[in-house]
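Q: Heads up, there are several structures right after this.
No lab work stands behind these numbers, since they all come straight from the coordinates. Nothing here was measured: the structure is a model prediction, and the numbers come from that model. Cβ atoms are built from the backbone, for glycine too; each structure is taken alone.
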Structure 1
Amino acid sequence: MNFLIISGLSGAGKTRAADMLEDLGYYCVDNMPVALMPRFAELCLSSYGRYDKVALVTDIRERDNFSSGLDATLKELDVIGMQYQILYLDSATPNLVTRYKESRRRHPLDTVGAGLASAIETERAQLAEVRGRADYVIDTSELSLQELQLRLTKLFGAAEDGGFTVNFMSFGYKYAPPIDADFVFDVRFLPNPFYVPELAKLSGEDDEVCEYILGSEESQEALGKFCEFLSFLVPRYRDSGKPALNVSIGCTGGQHRSVCMTRELAKHIAGEGYKTSCTHRDRERWAR
């Protein structure tokens, strides 16, 4: 089981990190009191795999004796046999001041009028021990959200089989392309089985239809180029931290050519080791 504790400076991006980890399949809880962590850990251990990846955000918002409370909690986690890792998010004070001014939120320690910069430095001192115990430290001072997502994906998502999926969907242009497609391939130039009487009522999932569509040299060349294009793009989108890539393939009615090509492209990408899904949105509309 992966039990990750996220801590760090206020404004350094802990909540954002939790959102990104959630996309990588983690069950995330923000602002978890340290005293409740052992009980939650026991629940996870007894859930028979239901909570196999967990990320808990805890920080100075708990106020009183946070570092000593976390130390006691970590010792209790050791006693119950929960293996854990700590991710600490850091940032330079000027960057944190800018973020707080942009968000117009109050720092949790800026309550006595000492000023924002002073509150940040006080928090940094109080969290020094936690930072020293961290397994991973990420300085977000100059990181964009995409760069932070890439770091987290490399640390916690690259080896996980549920972190990235290529979703293939066939469709008919007469019913409009899917609005959530990242890429759309138009295959209306391929031979159309609709005009072959014995094939018209079949679909692109039938072997004889696919044999007809892919029987020409031009069709084979197109399929090869589509496969080459996706083989180049898919790993780059995965490594960028994107949780899924939506690829749509369209023909006129969504019954023959798009279904066949969607099936072939999904088979190709699955063969390269990626998790895929395959949906034929308009395949049955012709019969209605």
Structure 2
Amino acid sequence: MQRAIARFLRYLAVERNAADLTIKSYREDLTLLYDYLVENYGRPPRPDDITPLDLRGYLAALHASGYAKSSVARRLASTRSFFRFAQREGLVTHNPAKPLRNPRPDRKLPHFLSTQQIQQLLDAPPQDQILGARDRAILETMYSGGLRVSELVAIDNTDLDLENGLVRVQGKGKRERLAPLGSFAVEAIRSWLDQRGRVHAKRDGQDASVFVNRFGRRLSTRSVARMLEKYLRQTGLDQRTSPHTLRHSFATHLLDGGADIRSVQELLGHKSLVTTQIYTHVSTAGLRRAYEQAHPRAN
């Protein structure tokens, strides 16, 4: 079983060109499955030993351990992918995951900030300090382009096209897209770049990354999260706010402003429109306007 899992992970990396985080998630999910099966069988099982009943027991154990339905569904998806691969490669004669159904997910609406709250957050970094200019540029860029934090920290100097208000980012599955940068974001980035040399001067050589820490090294996603937490405390904004909240806010405000959902899908870099449709449930202002304009007895 362990050799089969290792072979599947190699397949994801080499043939599917999957992102490192995707492979990490699959490894964690399949390790959890393997540990359950070893305990259930009392020995390391072979892939062909496993039955649908074993996997139903595994899902029941996840539910009993308090895993959210979305987490159970993700682990089931990893299990399905693994056994499809195993059957295709002749490692199993049957697919025990095929009869299993996904748990019905709880509908969870994304947390987002209002435009007034976004403005309050963007105004928080002190502009008379070098790292304050950097932090303002980070927040403006994430909100302006709807970027994931992993996309933001990976931006290099050569990815920026400030003249045309664009930045090239690499999203999930290593898919590249051009994200828009509004005038406020462009101005904030330029202000930061004008001062960034004073940070770079603390170390030898030059780093290609746009956003660096006080030692001149590329920022980590955790560093961005800690930076945001600091400004949330200062402004008194909702502590549930995370870097991804800026992406949620970006999409919600676009839809409220009249953007069509397919355009928002492209801007977010979503592969499937279904992923983007969650924002139609929170974009109530835009829906209300459409209703009032279209329904004959709305007013």
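Q: If helix-only ellipticity at 222 nm (-39500 (n - 2.57) for each DSSP H run of 4 or more, over all residues; to 500) computes to -12500, which of 1, 2 did it come from? Before the final figure, lay out each step's value.
A: On the way: 1: -12500; 2: -17500.
So the calculation was done on 1.
Q: Given structures 1, 2, which gives the highest value for distance in nm of label points 7 Å out along Cα→Cβ at positions 8 and 216?
A: That would be structure 1.
Q: Out of 1, 2, choose the structure whose coordinates give relative contact order in percent (Cα under 8 Å, 6 or more apart) equal to 16 when calculated.
A: Details: 1: 21; 2: 16.
Computing relative contact order in percent (Cα under 8 Å, 6 or more apart) on every structure in 1, 2 gives 16 only for 2.
Q: Something else: Supply the structure label, taken from 1, 2, corresponding to distance in nm of label points 7 Å out along Cα→Cβ at positions 72 and 256 with the calculated value 7.4. Before the final figure, lay out each step's value.
A: Details: 1: 7.4; 2: 3.5.
Label of the source structure: 1.
Q: With percent of Cα pairs over 20 Å apart, for residues 24-87 alone derived from the coordinates and found to be 19, which of 1, 2 does the value describe? Let's see the in-between values first.
A: Values: 1: 23; 2: 19.
That value comes from structure 2.
Q: Tell me which of 1, 2 gives 2.7 when you compute distance in nm of label points 7 Å out along Cα→Cβ at positions 192 and 240.
A: On the way: 1: 3.4; 2: 2.7.
It must be structure 2, since only it matches.
Q: Here is a follow-up. Compare mean count of other Cβ atoms within 10 Å over residues 128-135 across structures 1, 2 and report the one with the greatest value.
A: Sorting by mean count of other Cβ atoms within 10 Å over residues 128-135 in descending order puts 2 first.
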